[in-house]
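Take a look at these structures.
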Structure 1
Amino acid sequence: MTDLSDAELITRFPAARTCPFHPQAEYARLQRDRPVARVSMPSGRDAVLITRLEDVRAVLGDERLSADERKPGYPFLYEQAFESPLAGTFMRADGEDHYRIRRMLSKDFTVKRAMSLRPEVEAIVRECLDDIERQGPPADLVQKLAFPVPSLAICRLLGVPYEDRDVFETNTRAMINMKSSPEEVQAAMGAIMAYLDDLVGRKEQAPGDDLISRLVVEELAPGNLGRQELVTICLILLVGGHETTATMIGLGLYALFEHPDQLALVRDDPFLWPAAVEELLRHQTIVQAPTQRAVLEDVEVAGEVIRAGEGVLAVLTTANRDPRAFPDPDRLDVTRNARGQVAFSFGPHQCLGHALARMELEVVFRSLFERFPTLRLAVPPAEVPLRPASVNLFGIDGLPVTW
């Protein structure tokens with residue numbers, strides 16, 4: 001057992017990608033040779049980088065590591081121009097402060113609830129595919145399918161009018177675009193918050209059969225939630241519920257087109273789709289930013305002691321390519337058992353909507369290729385546009401197809 005506080009600095013974080021659709025090769029080297037490594041971040045601070053799947057799951061499930069960015073040692077990647085919009089929310093809270101909100105929301109995000117929503121999602125997908133078929137080829141699956149389906153689904157779950165989608169879709173992209181100035185990020189966030197505050201007011205006057213109305217009646221009215229707290233929760237659910245799934249739909253489809261042998265397997269055997277979704281989540285993990293934690297007490301990880309007051313960076317993309325857990329990890333294999341992957345993170349802060357996202361992905365992929373069995377890219381793969389650099393997500397900006 002060694003004390004990591006005396007270890008030499010291994011590398012700088014983040015490293016550059018050498019291939020757009022694969023994690024950084026430098027992290028794979030560290031995973032092999034130095035799975036617990038000290039790195040320097042653009043903020044000028046040091047942190048401890050964790051890259052093996054077993055270790056990532058261990059630190060994210062350990063209550064001695066905190067998600068609260070106000071704790072000493074929290075590993076900010078960049079100098080903070082302003083306080084994070086997540087500071088003080090349940091997303092950046094530990095223990096009861098976290099579980100209190102999670103319990104309020106959990107009944108709407110169970111596997112059973114996701115399955116009950118499946119017919120509605122299937123109807124949404126059919127409408128999108130009908131529109132694509134009417135217009136004829138070529139079609140952009142990002143604009144015509146990847147964005148509308150999760151946006152419509154989360155709007156209906158929350159009780160947000162879909163006709164107002166431009167407010168949150170446009171401003172969400174401004175919030176996560178790395179080229180946005182601090183003022184632009186704050187303005188975008190403020191616009192969504194103002195919209196949701198008004199919506200909560202309307203739900204107070206006339207509650208409906210939706211999640212926001214339930215929170216208004218069951219939690220806001222009795223004083224279990226403050227109004228600002230409720231609006232922030234709505235922001236997190238709305239932004240997280242459409243942007244991440246939309247990104248994964250686009251990137252997952254691209255990966256299938258790039259691996260026609262794997263696409264042929266699921267076309268021939270639709271019962272493989274659940275396993276294929278899990279493998280696509282593993283292979284094309286869209287969350288690029290590491291999961292950050294502050295160390296509250298000394299912990300041992302892979303024989304290394306990480307001291308209280310240090311920061312930890314858990315790299316989900318590289319953990320999902322760990323050959324110790326997934327043999328030949330760079331190969332997309334839709335018959336693989338990838339259930340141990342961490343695309344939705346792990347532990348107490350695992351993505352609340354993982355069951356809903358999995359269901360939406362399966363319905364979209366299965367329905368699309370059943371409707372258009374000859375579907376293929378309409379441009380060379382190298383011409384598929386990548387999304388602008390964002391704070392957290394990696395994906396494609398368009399997916400032209402024909403059939």
Structure 2
Amino acid sequence: MRRLTLGADPAAVVVALRERAETAAAVERAVTEILADVRARGDEAVRAHALRLDGLELPEHYGLDPSELSAAWRAARPELRVALKLAATNIRAYHTHERPEPWRETLAQGQVVGQEIVPLGVAGLYVPGGLANYPSSVLMTAIPAKVAGVERVVVCSPPRAGAGVAAGVAAACELLGIGDLYPIGGAQAVAAMAFGTAVVPRCDVIVGPGNAYVTEAKRQVMGEVRIDGLAGPSEVLIVADAQGRPDWIAADLLAQAEHGSGAMAALLDVGGELGDRVADAVAELSAELGLPADHIALVTCPDLQAALDLVNAFAPEHLELHVADAAALLPRVRNAGAVFVGPRAATAFGDYAAGTNHVLPTGGSARFGQGLSVSDFVKRVGIVEMSEGAAAALVEPVATIASEEGLRSHARSVELRGRP
């Protein structure tokens with residue numbers, strides 16, 4: 001556990017908290033080779049890399065049979081099925097409010113302009129796996145896609161023994177009516193969804209977090225397919241004053257550190273009276289749960305405004321506000337992926353079932369990015385309708401601008417519409 005003191009310039013503390021690691025050249029090269037191989041050889045390459053990297057031999061048609069998904073749902077603990085249904089209901093309710101609507105407006109010259117909202121055809125979801133089991137990631141990525149109206153949802157998740165996937169992932173797919181589930185992970189999964197193979201359909205968007213190889217693969221295919229963002233290690237900042245509950249804060253800090261892979265958690269101790277008590281609580285809980293506290297930091301802040309300045313400079317993925325009248329601080333928070341207002345609003349609620357999405361911007365990208373939403377799965381198509389009167393009214397200004405730019409056929413195109 002580290003101790004830091006916030007001075008006049010929050011930038012120095014941001015640098016100390018966020019230990020950036022550049023993508024290793026070896027990762028970049030390996031991903032480039034895998035992408036090129038899958039582009040060239042399709043499923044043959046996917047199976048070869050699964051054998052090489054995961055030690056599993058996939059069958060020729062490696063998509064899971066629907067009967068395997070329904071079996072996974074039936075085999076799930078009854079309390080898990082109840083919890084997943086509740087979480088899905090809340091997540092769907094949250095994302096329903098994001099759904100954009102088409103619109104039309106008649107402007108001054110008489111032309112009608114507007115937008116149509118068109119769902120993407122195929123959404124590719126990457127659900128991490130390996131030794132873990134993340135049904136929540138299925139809910140968080142698939143539900144906004146379905147609310148958006150995406151016709152086909154494809155899920156790729158690292159394989160388990162027997163060429164299946166984690167049981168919870170399969171169960172969540174069954175709950176949401178997803179039939180396209182493929183036991184492939186890593187860069188080869190991103191490649192298959194980006195380029196399409198005989199087994200895996202080509203996707204219009206790829207979303208979801210993953211390891212360094214998955215993130216690098218998403219970076220390299222960006223532009224050929226839409227991606228949601230480049231996820232890095234998870235992070236939380238907790239702003240608390242002397243009234244904060246040390247045991248609650250310690251649990252929240254360690255919950256973030258539990259993500260591993262460079263995850264970072266920090267308490268911004270307003271006034272400097274809480275840090276020692278939280279440090280003791282972290283040490284006790286760390287020993288009890290067997291979790292390391294290496295990536296936890298305690299930052300002493302002189303006052304609340306200084307803490308909020310650090311929050312906006314850091315732009316955390318998760319922000320918890322453990323202070324009196326926390327809701328009143330929201331207008332002063334500009335940069336955060338998600339804000340958890342008040343001491344009872346633990347980040348873990350948002351990770352699973354509160355309703356908000358847990359796929360959030362990391363690494364400071366909350367300065368300009370946002371959490372996964374319905375907008376990631378739709379496109380806005382501009383619409384123009386021209387009446388005779390509107391065309392006549394716009395001929396002169398359009399032709400004037402076109403002539404200024406030296407585009408004579410543009411000018412002629414509108415001039416023709418202005419003639420009787």
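Every number here is computed from the coordinates shown, using simple stated rules; none is lab data. Please read all numbers here as calculations on a predicted model, not as lab measurements. Cβ atoms are built from the backbone, for glycine too; each structure is taken alone.
Volume of the Cα convex hull per residue in Å³ computed as 134: which structure among 1, 2? Comparing all candidates, it corresponds to 1. With relative contact order in percent (Cα under 8 Å, 6 or more apart) derived from the coordinates and found to be 26, which of 1, 2 does the value describe? Derived from 1, not from the others.
Have a look at 1, 2 and say which one yields 0.65 for FRET efficiency 1/(1 + (r/R0)^6) of positions 158 and 246 (r between Cβ atoms, R0 = 41 Å, to 0.05), as calculated. Going through each structure in turn, the value belongs to 2. Among candidates 1, 2, the computation of FRET efficiency 1/(1 + (r/R0)^6) of positions 78 and 134 (r between Cβ atoms, R0 = 30 Å, to 0.05) that gave 0.05 used structure 1.
With mean count of other Cβ atoms within 10 Å over residues 294-301 derived from the coordinates and found to be 18.5, which of 1, 2 does the value describe? Only structure 1 yields this read-out. Assign the value 11, 39, 34, 13, 3, 0, calculated as P(r) over Cα pairs in 10 Å bins from 0, in percent, for residues 206-373 alone, to the correct structure from 1, 2. Attributed to the structure labelled 2. Upon calculation of FRET efficiency 1/(1 + (r/R0)^6) of positions 46 and 166 (r between Cβ atoms, R0 = 25 Å, to 0.05) from the atomic coordinates, which of the structures 1, 2 produces 0.85? Traced to structure 2.
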